[in-house]
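Asks: Take a look at these structures.
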Structure 1
């Protein structure tokens, strides 16, 4: 038994058994039915279960390794992006050595698609894909855990109870990340904070950086321990967020009611909507490896934030939302002028999208789109 069997992704030799298990898993099939065919799922699920199961068996029959799975996923994602009128562009790969592994730390907008688009960028450049950190709070069912772990995800045990158990889980996680990077030369993706930045404000949690050095040698400084992990900030930006209204409603309820109660399978449904929903233009910007001698988690978090905010690609929707909430200034106007696009068409479509959002939390959604502009203004003025 391996030290990390409880959290690691599945190996190639485990893939066929996992996919066979998924294609026969009644709860997985029923969840797919409830999303795709809600009426049939409610009144006659028995009719569709065998059909879905056979379809899954056929789809999985040619997949024998994780690489096979990623080949299939990349082809499927390409078709999907065309269907939903979305596209991906990439910058910054020239900063990365093909022979090295990296710890990619990114802003977090979408549960599944943030690491997926990082993998698309690496895959299309003939580089190895990443192992993905995912919180066990999302793994509410065994089939969800199987889906994630077969796709190179490893588990972050956020549900650990008690101070000693939490510390033990963090040390175990830190050791696994270091082992993946330094012993197996396999890159890692991790979000800069726990949970998505639903308000559009990207900020790295120093506690995350402190976790990464729990596995360091006793004589190492914080800066030395972080530097050998080859940490690279990544900025992911979406022209449109398929879950903007849902995020706005959640933030509104937290503001007015003090809390928000999730529905059953809500996280899984969010993953599905995030995958199939229209995103418009998506940009993945890889920063430069963190090599400067920074010896505190707070200062390192600020350095990561500077790269993410500076490299964040602003879309027309960001400028339109900013102008609605804050008006226009000379700095933002100059940035906007450099964008060659049909502002009238984009403005009309964005206004229509915002009008469909309930008025009570429309400004919250607008702020979600505007805040990347706010952060870039603040960074520019502080330099």
Structure 2
């Protein structure tokens, strides 16, 4: 039997090798990083807080990244749903289509319209549409996202409010015994989100997962001190998140914002970046969220005053503050007049300049003490 001659292959160049790999996979999975990095964030959705956007990404103004899976977790009444609604409204304005999965049956169309969402079937030119759907089960949510990613060629924002309250189909069909489906939901979530991560990135879409911060009840005292909170959904789910924002009540202060008659209209919250793949893990900011007032909003401009207190260009003497300009001139004001002062374009422009310099660039350049960026309340960890 004659020996069959082995076919001698020449060395493939890199371009040919990528073409071969992509042909084998049936889709584009091999890239030239010198030309395009598919994992780069091409665009950010503003959160509604300039301070928060300034701490999310190292060296630039960020927000909620497109192409990623993001978590907003928080205690009760800290404004998780409001923040998600604000992000949804901002996404629509960018032409991004929004799908809102509601498992808590608590979403209010009037509330959504107050924050700027357009709920009609025919949004204005340049705006994305908004679709509301009940989160009947974990499986339904994951399958719906997969279907939409495969049929809609536009970028999409999927808001899941909340993953903690969404049952799996076994829970719906079964009894009320928690032991009957133990660990099933985390396994479904882990597999489902892992499966969706690549399609989300390829379509420049975003999955925004809302979750609850629950008290970590453990007999291990050291663990209780270092990890006082945990989020439902299993231990593998956080590995898929590119960004985790945790909302908690601010230290030693009343967590509620009240009106002149004492009625609760909002919350004062602290946001900690529990995880960030953008070089900013552990950074913090604080602001007030008004959810019970006529105009639901993040009190964004009010928080700028707190943000620039680390700047040497803002000096304090008793009840008076002085904001210094680059030419050496200054303006005096009292804290109660902050919003009024921001009506001046010159004053506002200087404040925004200081935010970029102090919050973004000083962190990028590691200028100053780390405590100024990581611990806004000087808490002992």
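Any read-out appearing in this document is the output of simple, stated calculations on the displayed coordinates, not a laboratory observation. Every value quoted in this text rests on a predicted model; they were computed, and no experiment measured them. Cβ atoms are built from the backbone, for glycine too; each structure is taken alone.
Asks: Comparing distance in nm of label points 7 Å out along Cα→Cβ at positions 13 and 133 across 1, 2, which is largest? Spell out each step's value before the answer.
Replies: Details: 1: 3.0; 2: 4.6.
Evaluating distance in nm of label points 7 Å out along Cα→Cβ at positions 13 and 133 on every structure, the highest lands on 2.
Asks: Looking just at FRET efficiency 1/(1 + (r/R0)^6) of positions 69 and 157 (r between Cβ atoms, R0 = 30 Å, to 0.05), which of the labels 1, 2 belongs to the structure with the highest value?
Replies: On the way: 1: 0.75; 2: 1.00.
Going through 1, 2 one by one, FRET efficiency 1/(1 + (r/R0)^6) of positions 69 and 157 (r between Cβ atoms, R0 = 30 Å, to 0.05) peaks for structure 2.
Asks: Assign the value -8000, calculated as helix-only ellipticity at 222 nm (-39500 (n - 2.57) for each DSSP H run of 4 or more, over all residues; to 500), to the correct structure from 1, 2. Can you show the working numbers first?
Replies: Values: 1: -16500; 2: -8000.
For helix-only ellipticity at 222 nm (-39500 (n - 2.57) for each DSSP H run of 4 or more, over all residues; to 500), the value -8000 is produced by structure 2.
Asks: Something else about it: With log10 I(q)/I(0) by the Debye sum over Cα atoms at q = 0.06, 0.11, 0.12 Å⁻¹ coming out at -0.24, -0.85, -1.02, pick the structure among 1, 2 it was computed from.
Replies: On the way: 1: -0.24, -0.85, -1.02; 2: -0.29, -0.87, -1.02.
So the calculation was done on 1.
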